[in-house]
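Please treat every number below as a calculation from the coordinates, not as lab data. From a predicted model like this one, the values you see are computed outputs, not experimental measurements. Cβ atoms are built from the backbone, for glycine too; each structure is taken alone.
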Structure 1
Amino acid sequence: MAATTTIAAGPAAVFAVLADPGSHAAIDGTGWVRGARSGGPITHVGQVFRMAMYHRGHPDGDYRIANLVEVYDPPRAIAWKPGTEEPGSDELSFGGWTWRYDLTADGSGLTVVTLTYDWSAVPDHIRSYLTFPPFAPGHLDRSLDHLAALVTGG
């Protein structure tokens, strides 16, 4: 599923907010993303950034995810796949969903942003206990509204 909006800022300004895991809780808006667990911005493909999460339906309530950066193409695109880490190791496992933002300058100082949530690679055994998408239909649009507000200060 995807949503698109236009933000009154250049692609570099939008990309900078997306590359800062510390801004992801404010972008998300569901209350599930609580904050960054590792410092610094996203800088390259293959980087793992960790986030504190909360979901009332999760067995622990509070949990952590480790996101593997799959696309890093400033200021045009950024994408990651959420996963989990085995306790006491660096081994990651992934559920099959990804988040991707594509940014296009419109030529007048504005940026067209498309947010894509793709769960097409989620295996059946995960689909047996998780419903996709796991959020309301308007979530992507609201996330883009939150992103625009962060970027423009609105």
Structure 2
Amino acid sequence: MTLGQHSLHPEPTGRVFALQIVIAQFVFSGSLGLLGWLFSNQQFKNQIATAILCGGLICALANLWLVVVAFRPALGKPAGEILAAFYLGEAGKFFITASLFFIAFKRLELFKVPGNAFFMFAAFLTVQSTVWIYPLVRRKFVATLAKINHL
């Protein structure tokens, strides 16, 4: 029996798996913001935590749009319809990301400080890496559970 066929932890479908990744991005964003708040200098604690949280949430919100739009067509639809949904999802993701960064820099005094902008971009990139890291971590976690269940 392969890992994907294990009765207790089957591999999720594309839509479910993509939503799991976005949920992980929201959780990771909050966790990074909390870590930023816990480990930053008392004077800048709230600024750094807010900057980190903003960067993570910009990434997660844009990816949520992508998942909702790109996975809207049911499997079995014509390939052109599925491809169009992915293009629309990617275009929307780009627009949402650019718009939210623009709003953050134009409307929030917090990001007039270069250090805070660095934390926002670093958090954005770190949360974006969840797309690559989550599948690896999930696979190892499921494999470990499978071994425990076989004991």
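Thinking of 1, 2, which structure, once helix-only ellipticity at 222 nm (-39500 (n - 2.57) for each DSSP H run of 4 or more, over all residues; to 500) is computed, gives back -5500? Answer for the origin of the read-out: 1. When distance in nm of label points 7 Å out along Cα→Cβ at positions 17 and 65 is computed for each of 1, 2, the one that comes out at 1.9 is 1.
Given that semi-axes √(5λ) of the Cα gyration tensor in Å, for residues 33-88 alone, derived from a single structure, equals 40, 8, 5, which label among 1, 2 identifies that structure? Only structure 2 yields this read-out.
A value of 1.5 for distance in nm of label points 7 Å out along Cα→Cβ at positions 25 and 137, calculated from one of 1, 2, originates in structure 2. For log10 I(q)/I(0) by the Debye sum over Cα atoms at q = 0.08, 0.16, 0.19 Å⁻¹, the calculated result is -0.31, -0.92, -1.09, so let me know which of 1, 2 that is. Structure of origin is 2.
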